[in-house]
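Presented below are the structures under discussion, each in the form of structure tokens.
Please treat every number below as a calculation from the coordinates, not as lab data. Fair warning: this is a prediction, and the values are worked out from it, not measured in the lab. Cβ atoms are built from the backbone, for glycine too; each structure is taken alone.
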Structure P
Amino acid sequence: MNSCEREPATVILFHSMFGLRLVELSAARRLRESGHRVVTPDLFAGAVAGEQGATPVLEDGFALMERIGWDTIVTRARAAVRDLPADAVLGGFSMGVGVIGSLWPGRPRAAGVFCLHATTTVPENIPSGTPVQTHAAIDDPFAPPGQLAAFQTSAAHAGADATLHTYPGAGHFYTDPSLPDHDPTATDRTWQHVDTLLHNARQRTSH
């Protein structure tokens, strides 16, 4: 392994519509323990879904996202990444994947992209071979077959090194231990695949 391969990736991790919570912070810690630099923008300025200490439900998340507004969310995301490396890896949980979809065309040099619990369209202007992963539960209504097919078609058209990972029996937000959706086995497999993506992505980063 040469010195370039040993360099950590910079990862920008976007939270779900529940706000920046322990699931994202724990994921960031896990990636930092693997030697990567991780940024977790708080697109809700400290607000989280649900009452204090209560487990959030979908209605809480949708209400919070609507209150803040999509334009504000994306504007905050763009401001948060403005001074970060152009080849930083983009990662997102659920709503965070939608944020990736808004930012990625303007950050085509991202060394890799991973989408958890949702998917997005791969832009045409990325470098060929960019590693891209989508992770979704089978029969997840937030990652319907049509969207997954569009991801695969756009990835092929862009020349991405793309993989779709699906998980039978898991709930939508299966990586979050605080939610009924949680599936430990699917979560472990997901992060193993993300580790592989980051290994590949850091070989693409410029120094």
Structure Q
Amino acid sequence: MMGPLLLAGALGYLLGSVPFGLLLVRLSGGGDIRAIGSGNIGATNVLRTGKKSIAAATLLLDALKGLVAVLLGGWLGQASGVAPLAASVAAVCVVLGHCFPLWLSFKGGKGVATGLGALVGLCWPVGLACALLWLGAARASRISSVGALTAFLAAPLLMAIVWLWSHDATPAPVVATLAVTLIVMLRHHANIKRLVAGVEPRVGQK
């Protein structure tokens, strides 16, 4: 049983730690994204370079690595009958990999797009609902972190409702969603402080 779980976690972390924002900006001639804006490797900071297409590609690829990690985790756990648990382990580890990549001295992104992709893999209705919440709140407030915090505060509740409704035997997806939410919240601690102070920058601001 432990073998598939360890492999799912390892693959999740490795997939999550691929820094698409850093690679795409560098390949497009934009230099090191870590020297721009907030220094973050995620899509929001990539947008500050003015390269909207690169920011969109970063967003998509970061979300896809979350989705792929969870699907791979579930597949690895099928033979041992632990598919939901393996998928849940992969979900947490792919977000950890994105936020704390080994080859970037554990200084990565904030886990939003990757976390949303992982949620889609765990339960697509919850993932889709959270993505819509993120887009709606970000658009209404013009503040990216407001969208992220809204989506991930709702995620555990939505996942718990689906779990209770489905009468599934394992609460692993709910626990994984709680863990992912905690990681994303911790990564947004500085944003939360700025929101409280009323100085959080809006989307597109340098």
### Summary
Working back from 49, 35, 31 (Cα extents along the principal axes in Å, computed), options P, Q, answer is structure P
### Message
Tell me which structure, out of P, Q, gives -12000 once helix-only ellipticity at 222 nm (-39500 (n - 2.57) for each DSSP H run of 4 or more, over all residues; to 500) is calculated.
### Response
P
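Figure out for me which of the structures P, Q the number 3.6 belongs to, where distance in nm of label points 7 Å out along Cα→Cβ at positions 54 and 182 was derived from the coordinates. Don't skip to the answer; put the middle values down first.
Working: P: 2.0; Q: 3.6.
Checking each candidate, the match is Q.
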### Task
Work out mean projected area of the Cα convex hull in nm², for residues 94-189 alone for each of structures P, Q, then name the structure with the largest result.
Q
